[in-house]
Structures are given as structure tokens and as C-alpha cells.
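Dropping the structures in below, format is C-alpha cells.
What follows is calculated from the coordinates using simple rules that are stated; it is not laboratory data. Since the structure is predicted, the reported quantities are computational estimates derived from the model, not experimental observations. Cβ atoms are built from the backbone, for glycine too; each structure is taken alone.
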Structure 1
Amino acid sequence: MTPAAAECYPLAMPEQLTPSAEQAAAKEIESAVSASGSSFLAAMWFLPGQKRRAMYAVYSFCRAVDDIADEEGLPEEKRERLGRWREEIDALFSGRPQTPEGRALLSPVSHYELNKADFFAVIDGMEFDASDQVRIADQTELDLYCDRVACAVGRLANRVFGVPPEQGDPLAATLGRALQLTNILRDLVEDAERNRLYIPADLLAARGIRSVEDISSVLADSAFPSVCEELVKINKSYYDAALAILRTCERCRVRPPMIMMRVYRRLLDKLETRGWQGAYLGLRVRVSRPEKLWLALRYGIL
């Protein structure tokens, strides 16, 4: 058996001991993540213990900075708190993290050679979200935003999964954009309530929607469904590109991204079925827990 194959099987691997403080932080993080109910959990069920803890630590960091961006407060106060997270990432890479999230990341950063730039990219994305209002000018700006808040996380994850960079980075670029576009299409009303609109202004203008100041008017415009339909086509092209890359990878290394892709692709189908008329946008669409379990079993084991 080759070293790569040995890493892939069996699905469960022996636990590795960590220093007591780091071990306590990892347990605290795991409990918090397990209680979150995120779709992320189903994708991590089949990871070996060490990799699962590493991904929980990455998720916990992402959740912490995302919560800052989403909470009530002045933009300058949010940016100050996000700045402290930059200091924590610097401290983490110097071997002296101060937060539970940072301590839980200590071993993963070393063991999987995670890149500091990817952590900073996530914080950059959250600083963008921390503004009083969010508007996206064009596809280039949307791509940059998706790279920061989603693709950077994918790059971190693929290092934990053991996907080589020549496959992992393109996978992160395509799947990250696919997942984030699905989130954007799902959260149109919720984002509007926070004065956020992630639909590119140039795409709206091409359909005759020239003002993006009043988001409620944008969502109610008769041309808005056609904009969403165009974004759905773009979204599906990213899923198709991600699937093509996943099929070139060792299956045992890409179970989690495969499961995430299938869950979110199911969500996109449900959104498309619901439609994009203003009266329906407020209807929450989700993938049920039994559906997530089936998709996890289907693409994690079968």
C-alpha cells in the first residue's frame, strides 16, 4: 500500500495527543461547531479525527470573523475588532495564539502548512461586509469578494484534505464561487435588511435596473428575476467546473467538498424551483437534515 493510500483508508485514524491547552481549545471549538447546525457538519462527518478537528478550527475562525461583520455596530468598531483578529493570526503564526480559535489552529497550521495569506483574505472579506452598506460594481469585484470569503477557505480546507495544490487551488476557485453565489441567491432578503446587495450593478443595469440605492425596489423590479436567472447559469457553470476537477482527485481526499457541493447544488435547485419574483423571495429555502444525511451517505460512503 502506498503512503497516499494508507492515508485514505480506513476512514477513521488514530487520535493524536496535543498539549493540554490546545486540546482543551479543540474540544471547546468542536462543541461549539457541533451545536451550530451548519451544513458544514455533514461534510465533515467522514473525516479522520485529526483532519476533522483541523476543519472545525478553520470553521470556528471563519464563524468568529463573520459574526463580527454581521453584528450590530459601527463600521469602525467592527474593523477594529477584525484588526485584532489580524493580530491574532500573526500571533498564531508566531506560535503564541491567545484565543480558543487560535489555539485550536496551532497544530493544523503547522501540520498542514496552512497559509497566513488565506486567513488574512477571509478577514479582508469581512471588512468589506462590515461597511454601512455593501454594493458590488461588477463581476470583477464579485469575483474578488468570493475569493476572499469562500475560495480562501477552500484553499485552507484543501490543504487539510490533502488535495495537491495543482488540483486544490482550481477546485477552491470554482467550488468557492459556486457556494458563495448560492449563498448570495439564497440570502437576498436577509442581506437587503443589512443594506447589502451582492448582485453586480452592471448586471442589473444591463436589465434596465440602474439605481441600486433602494434594494427593496431592486428586488421588486420586474426585470430582477431575469438577473437571478443569469446568475443561476453562472452558478451552475461553477458547479460543473468544480465537479470536473473533483473527478480528477483521489475520492478519499475530496469527500467533504463533494458533499458540500451536492448539498449546495440541491439548495440551488430548490431556489430555482421557488422562483425569483418579489413575493417569493422571502420564502426561506433550505436542505433538510434528512436530505443532508442522505447526500453525506451517498457521496461520503456509497
Structure 2
Amino acid sequence: MRHLQTIADLRAACDAVRARGGRVGLVPTMGALHEGHASLIRAARAETDLVVVTVFVNPLQFGAGEDLDRYPRDLDGDLAVCAREGADIVFAPSVAEMYPAGPPATTVHVADLTAPMCGAARPTHFDGVSTVVTKLFAIAGTGRAYFGRKDAQQLAVVTRMAADLNLPVEVVGCPIVREPDGLAMSSRNAYLAPEERRAALVLHRALATVAARIADGERDAATLAELVTKTVATEPAVVLEYADVRHLHDLTECTGPIAGEVLVAVAARVGATRLIDNVTVTVTATGAAVDLGVTSTGTRSAGSEMP
């Protein structure tokens, strides 16, 4: 495994593999890698010839007063995870390497998809994500890029951006990975004190409750959103930011009965820590399938084919 720090070195490595007929797999991260990231590396390893993991805490996607300075950083640990999972390259550039002239004059904005949900509370966040991901796609070049579905809005934004700009990258969404007790894996989980972590489980509990209600035949979007709201309210230490039911790909709000591919998403603050989670639902005339992801033990989380 190689640890690269310059754009020129990464570009040359990717070009060399494609010149031999190989396929590049890109796993963009901000480091503090956990089992969720490891699952992305494994997916890339299974499908591509050169697996590149990027580790870069991107300042553009942090707003004023957010946790840029204290965001967890552990490059040695990240390198160990990448080596264990079979990555070929870890690209860990400095801020100066990625933005040599300071904050870039050119940024990438994806309209509509970035306005609701997390975009309402973090209005500059997705421009930062889109800009750095566009740069990474341009550096690594043609290939596949792997993102987790826990960040469902980010996945929708990046997918639309790549399509709109004709970037030669196939965006691949991978399942949410959860702790054995159901908490969605996140680098920010490290911020949680023991009591806060216990309280945070209400997010998974709320989504599992929605899954059960859908299994019982509930299809009304407003009812499902209200169910998430009421469940989260049972935990006083958790402050709900939003509970939304939206169409999965364009993130437009669902009204009335849900149909097709639907996202039930939640964001909340547990103490000073902001957490997000979601469940995806596919509703057809004959039934519904709910996907809450997988646990870190490799078993499916709650959610299944339902009449």
C-alpha cells in the first residue's frame, strides 16, 4: 500500500492502472475510519483493480462554529484500516495541496437537492462537499466512487452532480453499517459520552418503529414522519432537527401515500453532537421492502420484504 500526498502522484498512479486496462475504485473519506468505511473499501476491492482511499478533512464543508478543529483525526489508524482491507493507495493531502490559493474562487452548487434536510441547517455544507468531490473525481479520473447510504442526501447530491457534469465516474451507494445495538456508525460517535450514546439509540429505534408500521400497512407520509418525531421525543437528551419522508433520488417531499423508492430520514443533536440516520423503503403495488442496513457483525438490520 502506498501513502501519497500530492495530486500529481495520485493522478499518475490512476492513469498507469487505466493504461493497463484496469479500473480505479475511489473511496472518499474524512478519515477517522470505522467499519462503515471498511465496508466501502471492501466493495471497491471486490469490483476494481486499484483501490484509492482519500483521507482529507475538507474545510469547505464546515460552517462557522462547526467542529472542523476538533473533528477526529487518526491518520496512523486510518492507514492500518486501509492496509487491513486491501487498499492500494491512501491519498492524504494537506489543505495547501488541495487549495493552494486558499478557498477556491470556483465552487460547485447542486440546486434543489441541497436545500432541504441537512442543507437547511448547514447551508454551505453541500457546496463544500460537491466542490471537493468534483476535485477528487477530476484527480482520480475515470472509475467508480463508493459512498455510504447513511449520508443519503450527500449520495443524492454527488450522484446528480456527476451526471449533470458528465464526470466519468460511476457513483456507487453502499449499505448503512450499524453497531450491534443499531446505532449507525459515524466518526462523530466518538464525541458521545456514555449516557449520550445510550440516548442516541432512539434514532434507530424511531426508524425501526417506522419499519414495523410500514409492515403493518401504513403508507401515509405525514403519519410516518410524526411517528419518528414522537419516538425521538421520548428521549429528552435528544433534540430533533428534522424527521422527513422524501422521494429517494430527487429528495422532494412525499405527500399522501408513499410509493416507489422513499427515504425516511432523521437528524438530531445529542448534546453537542449532530447525528443523522435513515431508512429506505421501496413500495410497490404488492408490498414494501425496508432497508435499515447491516450490523457490524455482517447480519441484516431490521427490515425485510413485507406484504
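From 1, 2, which structure was helix-only ellipticity at 222 nm (-39500 (n - 2.57) for each DSSP H run of 4 or more, over all residues; to 500) = -11000 calculated on?
Checking each candidate, the match is 2.
Work out the source of 54, 41, 39 here, i.e. which of 1, 2 gives that when Cα extents along the principal axes in Å is computed.
2
Given a value of 23.5 for mean count of other Cβ atoms within 10 Å over residues 151-158, point me to the structure among 1, 2 it was derived from.
Numbers: 1: 26.0; 2: 23.5.
This figure was derived from 2.
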